[in-house]
Structure formats: structure tokens, C-alpha cells
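*Asks:* Quick heads-up: structures coming right below.
Only the coordinates and a few stated rules stand behind these numbers; no lab work does. In this text the structure is predicted, and so the values were computed from the model without any measurement. Cβ atoms are built from the backbone, for glycine too; each structure is taken alone.
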Structure P
Amino acid sequence: MISLVFLTGCGGSGTTILGRLLGRHPRVTYLNDRFDLWVDALPIADIWGFSHPDEHGARVELTADDLDRPGVRDGIDLVRSRLEAQRAGSPVLIEKLAINNFRLAFLHSAFPDATFINITRHGLEVAASIARQIELGRWYGRNHRKWALLRDCAGRIGLGELAESCRTPFEKGLLEWRLSVESAAGFFDRTHDARAAHVRYEHLVDDPTAVAGNLFRFLDLDHDPAAIAWAGDNIARRSPAWHAIDDAPAERIAGCALRRLGYSVAAHAGSQP
């Protein structure tokens with residue numbers, strides 16, 4: 001029986017609605033964006049400055065090597081105990097925190113028995129969603145700390161100049177999407193012993209009952225008619241597939257990543273991957 005599941009994907013990719021769907025199953029406890037379980041236990045995970053405003057060692061991406069940093073294994077033990085305390089007797093605990101898309105290798109090493117569900121969505125749609133949150137001041141934490149750490153992340157993989165060229169909220173959101181999906185893809189390409197299911201947002205909104213059924217089977221959960229019906233009644237596309245935009249920034253910032261995932265870069269409203 002699967003016990004612990006990490007649901008990951010770039011923020012704005014549908015992680016929340018997918019988590020709500022999975023949480024409808026009576027044998028699942030679903031934790032949505034429980035930053036508090038992580039950031040005070042692991043200062044290196046607090047990229048928003050929520051609990052450690054002066055922490056200088058925080059990073060967007062974490063790897064297996066970070067487990068050997070001072071205090072990290074103790075922090076993981078605390079996180080593990082907190083997760084178990086939230087289980088509420090459910091056989092399956094699903095935890096969703098979008099930033100964990102950058103931390104899959106770290107999670108796989110810290111929780112070797114965990115299962116992953118990873119969702120991807122068209123980068124242009126995700127960038128538009130992130131841009132709205134940036135404009136509302138809800139995305140980057142204290143003093144835009146998360147953006148500064150995303151720039152650092154980009155610099156470590158040779159994309160520093162590209163990060164510096166991102167000025168608008170949409171451009172910043174598109175770069176974050178690229179960094180996130182490429183980090184996740186790198187983990188899954190390298191790590192063949194990780195038990196994982198991959199979901200396209202487009203498939204989820206086009207046929208939510210089929211996706212729900214497939215995921216419940218993947219998690220070794222019994223068919224639950226009420227959860228399947230909830231998916232059909234509550235999951236649908238709320239906005240156009242994507243908007244016609246000036247595609248020059250999209251090509252410059254994320255064209256290679258969009259094509260690698262089968263998404264078009266050309267600006268034709270309503271296109272599907």
C-alpha cells in the first residue's frame with residue numbers, strides 16, 4: 001500500500017485542483033500548501049522568508065547532497081513526524097507544495113519510499129497565472145526573496161543573463177515555469193527507481209473522470225464513485241486554452257522547454273498541445 005505521496009508541479013499548473021480531487025477519496029488525507037510543516041524545520045527550504053527572514057542559505061532547488069548540510073537530517077525527521085501527525089488515520093497521505101518540483105531528488109533521498117504525482121501545463125498559461133499572483137504581491141515573499149533565489153538558480157545552470165533580462169511578471173513567470181519543469185524532467189530522466197505518475201493539465205480538464213480513475217488505480221485505491229463524480233462535476237477549463245501573445249519573449253525564455261514538452265510556441269489562441 002502506498003503511504004506517502006508528493007504531488008508536484010510548477011505553481012499555476014493545476015496542482016491544487018488535482019490535489020482536491022485526490023483528497024475526495026475517503027482513504028486519502030490531502031495537505032495543501034502546508035508551508036509551515038517545512039520552513040521552520042528546514043531554514044534552507046524557506047525561500048519566502050516566512051520563518052527565517054535573514055536566512056542566507058535558502059535555495060529554490062535542493063538535491064540529495066543537501067541532506068548532508070548541518071541540521072538538515074534532523075529537520076527532515078521533524079517534517080516526517082509532522083506529516084505523520086497530519087495523517088488522521090488515512091492509509092494514504094498526499095502532500096502538495098509546488099516548490100517541491102525543484103526538490104524531487106532531495107525528497108526521493110529523504111523519503112525513499114514515497115511516491116510522486118507530477119503535473120505539467122502549457123508554460124504560457126502557467127506564466128499568465130503566475131503573473132497575476134505577482135501583480136497581487138502574493139508570489140515572492142518578503143522583499144521579493146523568491147525571485148532573487150530563482151535568479152540565483154538560473155545562474156547556476158548558465159541562465160543568469162536570461163534571468164536578468166526578464167522584466168515583466170509574465171516573463172518572470174515563464175522563466176520560473178522553465179526552471180521548474182526542467183528540474184523535474186532532469187530528476188525523472190535520471191532516477192528510474194522513483195515510482196511516479198505524470199499528468200497533463202490538458203488531459204485533466206478534458207477528461208477528469210478518466211484521470212481520476214487512473215490515479216486512484218495507480219495509488220492502489222478502490223474505485224470511489226463519489227470522488228469520480230466530484231471530478232466530473234467540478235473540474236473543467238475555466239479560461240481559454242491560451243491567449244494570443246507576442247511570442248518573441250516566449251521563444252527567447254522558454255521556447256526549447258515548450259517544444260520539449262510538446263507545446264507550441266506560435267501565438268494562435270485556443271491551440272492545444
Structure Q
Amino acid sequence: MLSSDERLKAVETLIEAQRTRQPCVQLSTTWPQITIDDAYAISQAVVERRIAGGAKLVGHKVGLTSKAMQASSKIDEPDYGHVFDDMLLDDGARVPFEDFCIPRVEPELTFVLDKPLKGPGVGLLDVLRATEYVVPSIEIIDARVQNPRKIFDTVADNGAAARLVMGGRPVRPDDVDLRWVGAVFYRNADIEETGLAAGVLGHPAMAVAWLANKLAQFDVGLEPGHLLLSGSFTRPVWAEKGDTLHADFGPLGGVAVQFV
């Protein structure tokens with residue numbers, strides 16, 4: 001467990017890494033005694049700094065939703081981060097590569113709520129009833145912490161959240177079987193990854209349920225209008241300057257982003 005002063009130093013370190021676009025030394029190396037509780041407290045403190053600086057919280061992201069990713073991180077549950085208004089990009093956006101430290105890109109589904117959700121006890125049907133639309137999306141993740149990272153580093157670093165691009169055809173949650181939503185993920189002309197949304201905890205809505213129940217520990221609920229990224233169902237794809245990343249969600253359309 002870290003002291004208050006150590007947590008504050010970690011917050012300053014992450015903020016400086018994001019400002020300079022230079023990844024910092026792993027928090028788990030600087031403070032080997034760091035815990036998951038420390039990591040979430042550090043992340044929350046960075047969130048409060050961002051809100052105080054004028055950013056608006058518009059949702060959350062869930063990560064590490066596949067068994068393989070959890071095993072590689074030596075944890076047995078997902079993690080989460082926060083989404084701010086200045087992270088949102090239009091479909092087809094051209095983004096400066098220099099805005100990031102080490103950008104990677106993932107296809108996933110974003111749930112848009114029209115009813116509040118608050119745990120404990122939130123289940124699959126609760127999420128579907130509270131959801132207005134599900135939107136094909138690309139998440140840009142960006143580590144502000146050097147490799148190799150441990151789970152403590154990723155959690156403290158807001159789950160590596162950086163940008164969110166939404167596009168394609170939004171659907172009502174009961175219009176399709178969300179488990180069978182698939183994506184073909186291209187970098188330029190090459191297919192890098194394919195996957196099914198069932199890879200996210202068996203059903204992507206279960207990621208939102210997990211989030212609502214996790215946040216209940218802090219007396220936090222999910223609000224109408226919140227955007228909730230349910231987690232990637234492929235591995236992350238590295239992005240280089242000049243690359244165009246395009247996720248083809250079949251009947252749900254596509255979404256793309258270019259690094260310039």
C-alpha cells in the first residue's frame with residue numbers, strides 16, 4: 001500500500017507523461033508495494049484533476065474482458081477507465097500521431113444508456129433494458145507507462161484510454177444478437193484481426209454489468225447518456241504514422257481513423 005505522498009507523486013508522474021507524450025517508468029517498478037486499490041485511487045485522482053481542468057466525464061471503458069488477457073495480466077477480473085468529452089472523435093477522423101505515446105487500436109461495441117444503472121446486482125437483462133443504442137467503435141489506447149507493464153500500471157493509467165471513434169449503424173440492443181456481432185479489422189489494406197463480440201465475457205453487455213457492479217463499491221452509478229466501451233474482442237493492433245485503421249462490422253457498417 002502506498003502513502004498519500006506516494007500516490008500524489010504517481011499522479012504527477014502520469015500527468016507529466018501525458019503532457020510530454022513520453023512514457024514514464026512503471027509505477028510498479030518505482031513502488032513495488034503498489035496495490036490494485038492504490039492504482040484505482042491514483043486513476044481517480046487523475047480524473048479529478050482533469051475534471052477540475054474543464055474536461056467532462058461522458059462514460060467509462062472496460063478492459064481485460066477476455067480470459068486470455070486476464071491470464072496474461074495475472075488477474076481474474078476486468079479493469080475500467082474513464083472517458084472524457086475531449087477523447088471523442090468523428091468517424092474517419094485524421095488524428096496527429098504525435099498526440100500519443102504508443103498508440104494501439106481496438107474494435108469494440110459502445111453501449112449508450114438512456115436509463116441509469118447502479119449495482120450491486122446488475123445483470124444482462126438490466127443492461128439491455130437500460131441501453132438505447134449499441135454503436136460500432138474503435139478505441140485508441142495509449143500507454144503513458146513504459147513496457148513491460150503490470151496490471152497496477154494499466155489501471156492507474158486510466159486503463160490506457162486515449163480516444164474513442166464511433167461510427168457505422170447504431171442498433172437497438174434487441175435488434176441483433178450482440179454475441180454474434182463480428183468485425184474484420186484492417187490496417188491499411190491488410191486484415192490484422194477478426195473476432196466476435198461473444199469474446200467479451202460471453203456477451204458484451206456483461207462487461208457493462210460488471211462495470212455497474214464494480215462502481216457500486218464506490219457508490220457510483222452509470223448515468224443516462226453515458227458511453228460505455230464494452231472491451232475489445234481482438235488483440236490490439238499497433239498504429240504507425242500514415243496508417244488508416246478500419247473496422248468492418250458487416251451489417252452494422254464500419255468505422256475508421258487515420259494517423260497523420
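*Asks:* Work out the source of 22 here, i.e. which of P, Q gives that when percent of Cα pairs over 32 Å apart is computed.
*Replies:* The read-out comes from structure P.
*Asks:* With distance in nm of label points 7 Å out along Cα→Cβ at positions 120 and 216 as the yardstick, tell me which of P, Q scores highest.
*Replies:* P
*Asks:* Which structure, out of P, Q, was mean count of other Cβ atoms within 10 Å over residues 56-63 derived from, given a value of 17.8?
*Replies:* The value was obtained from structure P.
*Asks:* Given a value of -14000 for helix-only ellipticity at 222 nm (-39500 (n - 2.57) for each DSSP H run of 4 or more, over all residues; to 500), point me to the structure among P, Q it was derived from.
*Replies:* Structure of origin is P.
*Asks:* With mean count of other Cβ atoms within 10 Å over residues 48-55 as the yardstick, tell me which of P, Q scores highest.
*Replies:* Comparing P, Q by mean count of other Cβ atoms within 10 Å over residues 48-55, the maximum is at P.
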